[in-house]
Structure I
Amino acid sequence: MKPFNHISVLQAEACDHLNLKPGAVCVDGTLGGCGHARSILKLILPGGKLIGIDQDIDAVNNAESMLSEFSDSIHIVHSNFSELPAILDSLGLKGVDGILLDLGLSFHQLMESQRGFSFQKDEPLDMRMDIEKTSTAADIINEYSEFALADIFFRYGEERMSRKIARQIVEKREISKIASTRELAAIVREAMPLKLLKTQKIHPATRVFQALRIEVNSELEHLENFMSQIPDLINSGGRLCIISFHSLEDRIVKQSIRSWENGCTCPKYFPECVCGFVPKLKAIVKKPIIPSSREISINPLSRSAKLRVAERI
């Protein structure tokens, strides 16, 4: 396998806000092409330790090759970042000084993995980030009920035409199994009203593919599970940086940070808190950091990225 293209979104901004120093222990929960990992290692060495995690075995194998020179300072794990508590426990660590998550697809997954993450190429409908998972996008498209498909497209893709698209898919799969990305993209396009096709700025299948990927990989469940545990995983003064790429992810991150920062349930007219809430995180940036126009021009995939930062109190 050739080395990955390691384009990383908001790389300088994320590493700057992690506020790391030599000797720190940091987690890169989504190794991808190792762009962020390399930048982190420069900040924490000498004496530091990087725990690199990815659920994609291709990314794990790539990291073991690309970061081999740092083998004494890095621990690479094939897992999902939501399993971080168990991973830290296995390493005898109670907490770390920084955690970074980049929730976007890697260039390799989009362009080279041949798993059908993009409709730009005609590939099998797979979309599994972890190929050890059993259910693929093709399984969902060909086996879920019309109601379930419409719900996924609306809930995870915020697709207004979800019901019509789901109906079209069910009709087509009765004739023959839907197996490829181009085939699915064509069905979605066919379901769209001509007026909407003329006014849409994005490809008509974009939201459907996003929704399918989220469903296949249980992405929002993993993120919610991770955010529910996050304060116990970071040392006092340590920081969390999360780069998200669509509103559903960003909403989970924002609301979770807010709940750990100000989750008091007492009525506003109470003179003091009696519910016992103790803040555990504080937001370092009130509004998300977004890529510069220069970064977007170099890497158009970064255009929807948002970086949120919180610090353990």
Structure II
Amino acid sequence: MKTIRNYYRIFAGAKSVHTQECREQGFIGADWGIHQDLTNHLPDEWKTFNHQFIPIYLEANPGKSRVAAGLACGMLHTVCKGMLKGDIILCPDGAGGYYVGEVASDYYYHADGPLQHRRKINWYEGRLLKDDMSQHLKNSAGSIGTVSNITKYAEEIDLLIEGKQPPALIHTNEDVEDPSVFALEKHLEDFLVVNWKYTELGKYYDIFTEDGEIVGQQYPSDTGPIDILAISKDQNTLLVVELKKGRASDVVVGQVQRYMGYVQDELAETHQTVKGVIIALEDDLRLKRALSVAPNIDFYRYQVSFCLHQT
């Protein structure tokens, strides 16, 4: 039986500046300004870890928000505890490729040098090239944030490691009712992020950023990643944006409500409220009924226009 393992894209420091050091010394690590040995402070649940270390992070990084703190602590827990021995990591080399390695140890603390919170890595020979990846894997492997879980592309990554050309990818989400809409709205998310300022939502909200980089796309929560996490221009409202992606209406409404509950409990400051938005190609009776008793969730339809003009 095939071993079940997870796959992660991890930057070796800011813009992966420590990649060569990690390769030469056989490790991957993280920092985020928390300079203490975490050996006896790594509970199984990342939420428990976050509750303890978000205040420590905020003290070490004055001026940062709870959104930034939650993201940083969650990623730190993933590096230190969430990754298991045998899991696979892809580390960008800064030249359009990724070094690949296997997690070979539990957490250890290295007080000297960069990236003190470390795991030993058995690095493979060679590297994977971005140009050989599917567009979906390129997007996930190139996402902002130090740590990105890319396990859903495990089959493609394994084939690339073996030097084989992967087949076209299909979705495996059992909640999807319309695969064609799912495929369209997977691309719509990236398009929406790039063109956010031109949308109706962009007039009033900004996608959450830290240090000039977007961190509000696929923001992690305890019930899955939030498509887009935005904040109002007056900083008083956090907005959870979810694309329907061809899923059943009941499923997507419930998911948005769970995300909103997480944001309210874990990320919002005392003065901030939380709202939700669902974006879909079309509404239906189930969606209308569900949203009629959810006044803090709005619905937006999108339109796609495609034209060819002979010149």
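Values in this text are rule-based calculations from the coordinates and carry no lab data. Computed from a prediction, not measured in an experiment: that's the story for all the values here. Cβ atoms are built from the backbone, for glycine too; each structure is taken alone.
Couple of notes before you dig in:
- Parent structure of the calculated result 2.9, given that distance in nm of label points 7 Å out along Cα→Cβ at positions 153 and 225 is the read-out and I, II the choices: I
- Structure from which -12500 was derived, helix-only ellipticity at 222 nm (-39500 (n - 2.57) for each DSSP H run of 4 or more, over all residues; to 500), options I, II: I
- Read-out mean count of other Cβ atoms within 10 Å over residues 105-112, computed value 12.6, structure in I, II: II
- For relative contact order in percent (Cα under 8 Å, 6 or more apart), the highest value in the series I, II is held by structure I.
- Label whose coordinates, when FRET efficiency 1/(1 + (r/R0)^6) of positions 33 and 289 (r between Cβ atoms, R0 = 35 Å, to 0.05) is calculated, return 0.95 (choices I, II): I
- Top of I, II by FRET efficiency 1/(1 + (r/R0)^6) of positions 49 and 193 (r between Cβ atoms, R0 = 25 Å, to 0.05), largest first: II
- Source structure (of I, II) for distance in nm of label points 7 Å out along Cα→Cβ at positions 57 and 161, computed value 2.8: II
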